[in-house]
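Scrolling down, you'll hit the structures one after another.
Just so it is clear, none of the values below were taken in a lab; they were calculated from the coordinates. This is a predicted model, so every value here is computed, not measured. Cβ atoms are built from the backbone, for glycine too; each structure is taken alone.
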Structure I
Amino acid sequence: MLRLIFYHFKLYFAAYKAMAAVKKRYPSTVFGKRVEIYNQKALNLGEKVSIQNNVILHCGGADWCNNTGSISIGSQSVISPNCVFWGCGANITIGKNFDCAPGVKIFASRTKYEDPIAYPLLNPHVFQDITIGDNVICFANVVIGPGITIGDGAVIGANSLVLNDVPANTIVGGTPAKFIRNLERS
């Protein structure tokens, strides 16, 4: 029992230490509770970013992803609760004023299912950068796959699966996400 308590204390202390380092580098960022940041040295944040409760930011740095990956989030972006950004093996670059609703998942890697092998734990991975422009809105539970570029001012409808690039100033939605209409900006 004592070992278990010590183990959890050790994990808590390591997470606290990582969060303190991030807060020191980015003092204008507001963090919610239970934000998990892996490989915090590969995280870059703009001014006044809000990262709310239960968000996971995995910036790579593990053996399985060749010790690479990063996440960059632009100024005045809001990452709502329960989001997962998986920047392992590739880079996730998000522009300024990103409005991200709860439950959004962004994955810069996936298992390479095209060439299955006998031992699933040894399956190779596909790593592809993701680029999201300025003033993009992602509604709740959007999933964005590897290699996607989303243009400035795009809007992604709730529960959409984004597997293709999204042009600037358009609305897309569905599974998989499809073009709905252009946005006319003033």
Structure II
Amino acid sequence: MKIAVYCSAKDAIPEDYLALGDALGQWIGEQAHTLVYGGATGGLMSRTSNAAKAAGATVIGVIPPRIKAAGRLADNCDELYYVMGMAERKQVMRHLADVVVCLPGSYGTLDEMMDVTASGTVGEHHKPLFVVNYKGFYNPLIVQIEQMRELHFIPEQEAYKPVFVDSLEELFELLSSKADK
């Protein structure tokens, strides 16, 4: 299974958040899955991809010129896709993936998460999106989604929506059930 992971590229975040990348990457490799990620260095991106590679996973990177020009091209990719910009990066990653996982992150991660959600909502894909709500990181977003639902901006019967999980263990169970199908 090809698992796209969206996450922070910042190094100056708490170690326990960075350790999420180690654990997820290791699991991806141990389960003989493929990691699809942004192809850049830093933060959870490096930790996830390095752990996946060390555990035997195939690692696919998707990188735009600005990130490469900034000297942040990862050296651990088995396959590397060069794209014209961030919008194409999202599209290519979504296309390559069978399932999408969001770890904690910032604007880029939120943008990627919303892109997968919006494109799923209009039927462009049916790929599961799992959001790791570690230590309640995404609780404010969950509150916002509930408000949008209560005010009928989101229909009661959503055709597509992200699945929030509170731990990697919960994520691994869900991903394992997807792989078994």
Structure III
Amino acid sequence: MFTFKTCAVQGCPGFVCNGHDTCFRHCDDQAGALAYSAGRLASHARIDDMTITNAEFQDLDCAKTQIVTCNLGFCTFRNIDFTGAKFVTASLDFCLFDRCRFLDIDSRYSVFAGSKFIDCDFTGSMLLHTNFTGCDMIQCDFSSCDLYYSNYTSAHLRDVRFQDCNMKKADFRYTDRRRVTFKYSNYEEANFV
């Protein structure tokens, strides 16, 4: 599991980034820490226990990368290709995902809570026990996804497609939905009350 060691700067609650004794915000070599983390994300290999928060990533090919027990909270991801990636107990809460591709990903027990997704595509993915609580999603596509036991409680959904999805035990309570489609999905097995 990623380290819960906090930043050496007095009063800062941020988690340290890998190889440093401070969080990314207080890191003396932010460019180096960002390049190292971006290189690991784009390695198309398995990465374990990586921590970097409040960083910005853009135009990366992270296809087939396995992101396992990593803490990437409060980060910005623009035009990132996560096609075929695997997320296992990863923490990506309160992130911004802009024009990212999550095609055919395998996400299990991961947390995206509080994040914002703009024009993102999750088509054909397995999102099992994945937490999207409180997310803001605009123009996203979850068609042909397995959403078994995933949680969208209190999410704001605008122009989002959940077409032909397995929605068994998925939780959509207290969601604000506008122009959302569940066509061909078993939405009667999800929780909307």
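Overview of values
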read-out	value
Structure (I, II, III) behind the derived value 72 of percent of Cα pairs over 12 Å apart, for residues 4-67 alone	I
Per FRET efficiency 1/(1 + (r/R0)^6) of positions 20 and 164 (r between Cβ atoms, R0 = 41 Å, to 0.05), the highest-valued of structures I, II, III	II
Value -0.43, -0.49, -0.55, calculated as log10 I(q)/I(0) by the Debye sum over Cα atoms at q = 0.16, 0.17, 0.18 Å⁻¹, for residues 60-123 alone, assigned to which of I, II, III	III
Given -2000 for helix-only ellipticity at 222 nm (-39500 (n - 2.57) for each DSSP H run of 4 or more, over all residues; to 500), calculated: source structure among I, II, III	III
Label whose coordinates, when P(r) over Cα pairs in 5 Å bins from 0, in percent, for residues 92-155 alone is calculated, return 4, 15, 24, 26, 19, 9, 1 (choices I, II, III)	II
